[in-house]
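Q: I've put the structures underneath this note.
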Structure 1
Amino acid sequence: MEVKRQRCQACHSMDVRNILVRDGNDQIVYVRCGRCRELVARYELKDYYHHGKGIESFLRAHGQQGSDSGRAWLEAFEKSQHKALDGYRQALAALESAQKDV
């Protein structure tokens, strides 16, 4: 696993802000430098999970259809929630380990 903190290419600041844009089913994150306000990066999201917002947010983000199974959506939400928390813990551990090596 490779883990890095986002850094502005223009001023090298690690003070960055995410701007989330939802357009239909498309979700795009623009990363903006908090110091010099330049564009740092753009990401297109295929799977979106917002921790702490519950399943309603997950269903809106994933375009729930009326005919879809509630059980299937709940399983997808729980899987996404677990994957996000596990990935977050791993990323923090990797960052901490990398900082000790410096």
Structure 2
Amino acid sequence: MSERATAQLEIDYLRDEVKKLKEQLSNDVFAKATLRKNGYFVENLWSVHDVTDRYDCSPEDAQEVLNSALTNEYITEQIFLTIDDTCNELNIKLVENV
């Protein structure tokens, strides 16, 4: 195979990869926009890659790890305490009938 043909194959491969990445990014952006529109905070999302990049486990195991870590009673309590502190600092009043 000629050098030119090899280079063209590499270019075609890279174009396909860039196209796939753009589609994935577009899907991620759309998903975040949809969640944000429905009141969800999406600026700090966790991914299985946060686990699998550090530990030798499957994506399924990583999902289980994230579920356990992020729904932990202590973490949930700390988030609500921080929300309370932040609202107090911003003089946002607590709803009385909660």
Structure 3
Amino acid sequence: MIIGAGSFEAKGVTPELLEKARVRGGILVMVTLRVPADASGDTIAAVKQSLVLDIAPTRHRIVRELGGLPQIVLEASTDTLRALAASSGVLRVDEAVPRPPTR
């Protein structure tokens, strides 16, 4: 299935994000899953598992799963970003910018 660039950008996978991932060899992203507002922990876990299977053939690293929340933090390659954009289980992909702790 071919998905247009507009579909990628609607989920946050912009040409700029893809370029950063290409140049750096990967980029830290927060993936928000598409689940109902009242989704149970089991439903969220099932969508996460499905997403992990979708991106399995790509180069990525799961950084944090955020148990019980419909989000997962990944270090993603360009192929991973494309797979995330194509996944029906993904609502949005945002670059995760680490910030130093505040006092």
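Q: Here Cα extents along the principal axes in Å has been calculated and equals 47, 37, 23, so which of 1, 2, 3 was it run on?
A: 3
Q: Compare relative contact order in percent (Cα under 8 Å, 6 or more apart) across structures 1, 2, 3 and report the one with the greatest value.
A: Comparing 1, 2, 3, the top value of relative contact order in percent (Cα under 8 Å, 6 or more apart) belongs to 3.
Q: Of the structures labelled 1, 2, 3, one was used to calculate distance in nm of label points 7 Å out along Cα→Cβ at positions 33 and 49, giving 2.1. Name it.
A: 2
Q: Using log10 I(q)/I(0) by the Debye sum over Cα atoms at q = 0.16, 0.24, 0.26 Å⁻¹, for residues 25-72 alone as the calculated read-out, with -0.56, -0.91, -0.94 as its value, let me know the right label among 1, 2, 3.
A: Value -0.56, -0.91, -0.94 for log10 I(q)/I(0) by the Debye sum over Cα atoms at q = 0.16, 0.24, 0.26 Å⁻¹, for residues 25-72 alone corresponds to 2 out of 1, 2, 3.
Each value in this text was obtained by applying a stated rule to the coordinates, not by laboratory testing. These numbers were taken from a predicted model, which means no experiment stands behind them. Cβ atoms are built from the backbone, for glycine too; each structure is taken alone.
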